[in-house]
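*Asks:* Given below, in the form of structure tokens, are the structures.
Please treat every number below as a calculation from the coordinates, not as lab data. Keep in mind the model is a prediction, meaning the values are calculated, not measured. Cβ atoms are built from the backbone, for glycine too; each structure is taken alone.
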Structure I
Amino acid sequence: MVTTFKTLVLGASPKPARYAYQAVSLLEKHQIEVVAMGVQPGKIGSKPLIEPFKKLSGIHTVSLYLSPQRQPDYYDYILELHPHRVLFNPGTENPAFTTMLDKAGILWENSCTLVLLSTNQYQT
């Protein structure tokens, strides 16, 4: 049984106005282990942004903040992580990728990470 909700925020940005930035901050506030991955160097609070495709393990949730047009480069990477679930935040919905996730036995949701955290539904 998975006892952690270690989350990869894919598409993280060091810009405070971005929703991915806010998601990383809110995950930390809820004491959920978070990895922030993005193409721009920088930090979110004290958390450094790591470069794309870094080898990771133990990821429960991938929270996507990449447009559907940018996601194909990450399909294999996410599938190899074999997370428990993938969250498609608003604007990231991608039927082609959800079909691949279904075939791999990975759960997915069209849900907003910020809303799930704010309504105490993230860890259910």
Structure II
Amino acid sequence: MTGYYSVAVFLGMIIAFAVVSLAVARVLSPSRPYASKLESYECGSIPFGDAWVQFPVGFYLVALLFIVFDALAVFLFPWVLALRGLGMPGVATMVVFLSILGLGWFYAYRERILEWQ
């Protein structure tokens, strides 16, 4: 139980620091709302039109492909570091994994997902 005492003390200090910091910022911050400060803006330009705009499907497809190939990077680097200890079953597993990703890339290429319209 004594090991958890230090964790509880640090947790209390963290929560106290957060609460005190937010309270001090609230007290010391200037509160001068005026019309131009309350407007919505983006890069200094005045917004126009409706905020609910549909994006083309290509953005979502590129995001999904990024997730797939990001998973490749996440699993490939530790595999390379542990390659000597894995032996042939580890190599075979990675070949299967890379072939599945290769099929995904081939499908994306065949469907012309990677080309911008």
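*Asks:* Output the label of whichever structure in I, II has the greatest value of percent of Cα pairs over 18 Å apart.
*Replies:* For this comparison of percent of Cα pairs over 18 Å apart, the top structure is II.
*Asks:* Still on this structure: Name the one structure among I, II that FRET efficiency 1/(1 + (r/R0)^6) of positions 55 and 95 (r between Cβ atoms, R0 = 35 Å, to 0.05) of 0.80 was derived from.
*Replies:* Answer for the origin of the read-out: I.
*Asks:* Please compute distance in nm of label points 7 Å out along Cα→Cβ at positions 15 and 63 for structures I, II and give me the label with the greatest value.
*Replies:* That would be structure II.
*Asks:* Kindly point out which one of I, II the value -25000 was derived from, the read-out being helix-only ellipticity at 222 nm (-39500 (n - 2.57) for each DSSP H run of 4 or more, over all residues; to 500).
*Replies:* It was calculated from structure II.
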